[in-house]
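Just below sit the structures, each encoded as structure tokens.
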Structure 1
Amino acid sequence: MSKKLALSKKLILKEFLPYKISYLAGIIGKEINHLFIKRYDLSSAEWKVIALLYEQPIICASEITCYIALDKVAVSRAVKSLIVKNYVFKKAASIDKRRYLLTLTDNGQKVFKTIEPLVLKYEEKITRSLSKSEEKIFNELLGKMTRYVEKT
């Protein structure tokens, strides 16, 4: 977009792409939170950590921020809370004792397996408005935009 076009364009919030993405993410986040916050006493950050640890069974605590869009403080709080709730186990790394490895406990795995079908069912519900080809294109475009934004 040229500078002249950028300066002549007016911001209309409901048409502003970052706002639309944020708005949709906010609605989806609230709905997903209702699926597990009350039942399992989990915050959104805690759920993201549990889901990541299910995918990556052993991971260094400092690496979590590379996988999920949370800052170090939010990750630290979530991990501490999950340890107290007996969903996550923390142990010092064998090579570098200053680093900690995290893994799900049996309780953490059970909670994940209980919540997983709920969030997958919700994903199915919100993608019903898209055809299979639209869903594929949407995911490709989200991936492309995410990779671009991560680079800049």
Structure 2
Amino acid sequence: MQVVYLKNIDGYKRGDVKEVAEGFARNFLLPQQVAALATPDNIKKIKSELGKQDKQKKEVVSGVQKMADKIRYKKIEIKGKANAAGKLYAAISETAIKNELKRLGYNIGAAKIVSSSHLKEAGEYEVKVDFGHSINSNIKVVVKV
């Protein structure tokens, strides 16, 4: 019996058309909606859905890439309170960096801010912004007292 997979399972990807044992299809794949019978209509429907998802993913990646290019090598300044020795009372957090970028008009969404060290002293630091999808951008963070 031929089935088209609706979910990624056991090494088969969504949209794969495979020949499986009739009992396996009737007792497991079909009742759990892991696969559907491989009719021309079902195959066409799955392929069109996969095409739409690929298109949406490309649009999202394109938007993320544009944002990464916009903020690449930007310099932002963040003020913090410090003691007499120049050490900050609290380290500059990822949230503070995101808020400053947002205030400047760069909404980076769910991107992660990765720093090689904690920002606990006044100075200039290079920070990586990881957008996912293997897209990264570096920014400079200037911490002022």
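So the values come out like this:
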| quantity | calculated |
| --- | --- |
| Comparison of 1, 2 - label where distance in nm of label points 7 Å out along Cα→Cβ at positions 23 and 63 is highest | 2 |
| Structures 1, 2, by distance in nm of label points 7 Å out along Cα→Cβ at positions 47 and 71: label with the highest value | 2 |
| Per volume of the Cα convex hull per residue in Å³, the highest-valued of structures 1, 2 | 1 |
| Which entry (1, 2) yields the derived value -10000 for helix-only ellipticity at 222 nm (-39500 (n - 2.57) for each DSSP H run of 4 or more, over all residues; to 500) | 2 |
| Origin of the derived value 1.13 (Cα Rg over 2.2 N^0.38 Å, for residues 55-94 alone; candidates 1, 2) | 1 |
| With distance in nm of label points 7 Å out along Cα→Cβ at positions 15 and 127 derived as 3.1, matching label from 1, 2 | 1 |
| Computed 1.1 for distance in nm of label points 7 Å out along Cα→Cβ at positions 103 and 119 - originating structure among 1, 2 | 2 |
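Quick note: the coordinates plus some simple rules give every number you see, no bench work behind them. Note that the structure is a prediction, hence the values are computed from the model and not measured. Cβ atoms are built from the backbone, for glycine too; each structure is taken alone.
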